[in-house]
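Just so you know, all these numbers are worked out from the coordinates, no wet-lab data involved. Keep in mind that what you see is a predicted model, and the values were worked out from it rather than measured. Cβ atoms are built from the backbone, for glycine too; each structure is taken alone.
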Structure P
Amino acid sequence: MVKEPTQYVVTEQHATRQKQLIWLFTISFILHNLEELIRMPIFLDQHMHTYPAFFQKFAGNWQPQSFSLSIWILNFLAVVLAFVLTINVEKRWAHLTITFLAGIMIINALMHIAQSLFLGSIVPGLVTAVFLILPISSRLLIHELKTDGISKKELGILIGVGLLSMPLLIWLVLRLSTWLIGWIG
């Protein structure tokens, strides 16, 4: 039987630990994005031909400025969200949100590992995915499960939704940044 939390009670110690994990997660996310930002242009020049045609078409439509702007938009939103989550650490939705995000980042890290194995090359984001994203996101999820922030059922649902929504979220941020570049420029 799955244990469903009915009312979430946050101790001061748990709240402090949760805030630390949220900021650690946010910093790892930003560092991961910066690694991708720095390494992506050269990597795509060298390896674009190894990707399927649909990805080549999708990535070929990126403007270098829109990719950079996408990274900075995501980093800005991550910091704003970290502030909001730490202020509302006792709220149920905050735990569901951070679980969703940590789940997405674990999927992202696993995709970096799979791409590296497939290509036989270190893809942009792999280093931070392995050494920061996987351990910190996993620790966050374990903390949520151990402190009854979420149930196993909720974890499974949130990771499933994250898996399905990740391509859409990436596309939306890239489209927004492309639109902003066109609007500004």
Structure Q
Amino acid sequence: MTDSLALRYYNNGLQDAMDKNIKSAVENLSKAVTYDNNSIAAWNLLGLCFYRLGRFKMAEYSWIQSLNKQSERNPAQAYLKELRNDFEGVAPFFVLVSELCSKKKYKKAVDVFEREIVVRLDSSVEVLNYFGVLKILAGERKRAIKVWERALSIDHSNEKAKLYISATEGSFIQKLRGLIRDMF
């Protein structure tokens, strides 16, 4: 009984991931590993989905669980290695971007973030959401919207990107209406 439930949740999660509904995929895959804790495929896919959401510690945890079940010929080894290499490479740049933002040097922060962080973590919606916010702070509204649209292309259910786009477009329309009123 639990094996069939695990398989059903795994298949639903796989379909969600293919449909780019990553949040729903995580929910289904989490249930799959609850019913079958030994499912390497479910743990690995769950890790990939967490990675896409930008929940890197949970991705790491999922891949470690997978490796605990089977250490040889498991793609989780490569996933973990890449994740750790990426973070080792970007960690100092997150600090630099934070420092630049505290000094209100947003354009420079955008440049560093794009050149050093986005190139390594461009499939993470949280990284892209943050990048969009930096672009707004740097006065790059249209480019910010494009970044959030890219995040939505990875995860159609990304509520933050939807909210940011809506808020950005809404504030622009409000400003435009105010300008038009002032003109007449």
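Details
- Taking distance in nm of label points 7 Å out along Cα→Cβ at positions 73 and 97 as the criterion, the highest value among P, Q goes to Q.
- Origin of the derived value 17 (relative contact order in percent (Cα under 8 Å, 6 or more apart); candidates P, Q): Q
- Structure responsible for -0.74, -1.19, with log10 I(q)/I(0) by the Debye sum over Cα atoms at q = 0.13, 0.19 Å⁻¹ calculated and labels P, Q on offer: Q
- Which entry (P, Q) yields the derived value 2.1 for distance in nm of label points 7 Å out along Cα→Cβ at positions 105 and 121: Q
- Origin of the derived value 0.85 (FRET efficiency 1/(1 + (r/R0)^6) of positions 113 and 153 (r between Cβ atoms, R0 = 25 Å, to 0.05); candidates P, Q): Q
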